[in-house]
Structure P
Amino acid sequence: MIEINEVTKQFKDKKKFITALKHVSFSVNKGEVVGLLGENGAGKTTLLRSVATLLTPTDGEITVAGYNTQQNPNEIKKHIGVLFGGETGLYDRLTARENLAYFATLYGMGKHETKVRIEELAKMFGMRDYLDRKVGGFSKGMRQKVAIARTLIHNPDIILFDEPTTGLDITSSNVFRQLVHQLKREGKTILFSSHIMEEVSMLCDTVAMMHKGELVYHGKLEELYRSEGSRDLNYIFMSKLVRGNEDYAS
């Protein structure tokens, strides 16, 4: 579903270039949940934005659902749902319901389909009590729930989450985790970044670890545990960073 092939991304900062991604290659299969791990500045968000067609790679290519991100971005947008960090993409003057209905229209959804889908998502995330209140007065956690619902409004095949549980309390985080399990059962393909090792361990089939723009590991979690002789993902992650991509290349 997602093929990332030798992707490099550079940004120009004044008179010098900063390399955010360095020859990153890995794939995400249909129905797979892949966790993207890395410290701040590792390149996770840049990679997710490139997959979402919001950034163009300096070199290399990405295909999503069989479409090249540079040649067919509009086709790709029909297949993906995207949520980036603190960027909820919501309009404060609209209610939660109005926000969701607005984004549904952007995907060409009909009124009845939209109404049914909003009710499903409101029930799923426990948003019924504030569905008709303006988003401007919402807490961070409430806004994040609506933002996740916005991401899923058109029932996409592929979902990209960047730190999806940011701002959520324990109960809401658990609801999100249950949602990921449900989406996996439905055959959805999910790529998400997280700093919460427990979350990745609970939800992911596969992990992709990044450090300073480079991929230092990509593979099945169970295989990683066996090869490292440990199930402590935090320890394994820090160990991988110390060893770097030379260990991965071997």
Structure Q
Amino acid sequence: MPKMMPTDDMDVTQIPGPGTFQFSAVRPENLGATEYTLVSIVVDETGSVFHFATELLNTVKSIIEACQKSPRAENLMIRLLSFNDKVTEIHGFKPLSTINSKDYKPFTPDGITALYDAVYSAVSATLLYAKLLSDQDFDVNAAIYIITDGMDNKSLITPAMIADKIKKAKIGEDIESMITVLVGLKDPKDKSNDVSKALEKFQKQAHLTQYVDAGDATPKRLAKLAQFVSQSIASQSQALGTGAASQPLTF
């Protein structure tokens, strides 16, 4: 991940353990609410998404814009990542109200797939920031969405390492609940590419909450995906304070 620098309202934190992962997040003293759902959106930017990169960006924008209309908008923080052979933080955890989706630059698909590294970064950053907020008496839960059209062929991280992180989150007290949703896409121009079984296997190995097969990455299916993710975020945020995670939605 590229080296990040702190700003006036954001801190940069090194993630302990394997790799050189970092994340940035708004300082707790700059937050206005008392409870937050931490949302991470992790998007494949490998060469294989070239044919639908514009539609993929539009999907992310649609998710952000839908969340901004939610009754829980003031209680959402978003972190946006992309990945190919490296993991790139487009922006760290920041209140939804400070995000303008029109500022997002086009994806530049290239390289191969460090999927496990990206998921590990998302889960680890979420848990570290949740602990920081919890220690300062914020109520916190989280939702992580990983959108990809391919299997890992690059990472240092293993599914077992991710599963270990998720297990520790479940038995700890720093975060009320966390859902992790792996979304599989397929390039409609590539009839031979079907990674659904492999992604479903990864979801089980890593103990992710849910695998969603979104099918061909057509504008219609991606619009449905944006609606699915935004509804899932709203459901998880509404569950904050109940002591449990939201129920998985059907795509």
Structure R
Amino acid sequence: MKCVVLMTATITPPKDALNLKRIDPNQRENDYAEALKYYLSIPEQYVNKIIFAENSNSDLSRLKKLVNDTPHNKTVEFIEYLDGNNFPSYYGRGYGELKLIDYAVDNSKILTEEDVIWKVTGRYKLLNIIKLINTQPKTFSIYCDLIKYKINLVDTKVYAFTLQGYRKYLYNKYHILKEKDELNGPKNMMISGVTWFAFLYANLHDQRIVPRFKYVPNFRGVVGVRGENFVSLRQRRKYILRSIFRIIFPQIWV
């Protein structure tokens, strides 16, 4: 099945962004450029459309030139949400990203109801995206990876959805992902992945929500929160452990 890759991007994060070490716009733009080149290289029978959605009103001319200068056989669309970061930074990046995806769904000229959309954090390369696409369910609304180890959360770096599924379960839900608000203050672990878990887990009676990938997503890039590369020893150990559990003990969601 041909799929759409939706790359979410914030080239210039707010100066008061919380828990973020990868903040230099030049570094981040380089990350997005490398990831974009990677997704352009995926064979067309797996990925035939790419949407690059950005919410910090940054100059995208370099990335657009990259697309024009790189041989590829995909339809590429840039969506610029100029007012996308107009909210208090303590609402959190999960709030901003889901709000950005809402905007992309509303304003894309290339999405169709038949498309399967793979949302990826735009600075990361998903090295096994072909394997994940090849093993995706024949039908689903939301396809994601739920983790139940130490803390319940959804890996929001990558997930797949149809437009119908997104509108039913995720559209206009960004407000529930606030990490803090004016009335109630901090929300005690109400980070996006934790909130997502509670929301999706409560709807697992809908068999079109598929809560586990067959394979562990394998990323390359620099983690924004810690400034740590996915090839670091800690990250590789985590990936290997999760891969082993998924084969031997698939009922344990680590």
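Observations on the structure shown:
- For Rg and Dmax of the Cα atoms in Å computed as 16.6, 51, the structure of P, Q, R it came from: Q
- Cα extents along the principal axes in Å, for residues 152-215 alone from the coordinates reads 46, 24, 14; which among P, Q, R: Q
- Origin of the value 1.9, where distance in nm of label points 7 Å out along Cα→Cβ at positions 24 and 176 was derived from one of P, Q, R: P
Each value in this text was obtained by applying a stated rule to the coordinates, not by laboratory testing. Treat the numbers as computed from the prediction; the structure is a model and nothing was measured. Cβ atoms are built from the backbone, for glycine too; each structure is taken alone.
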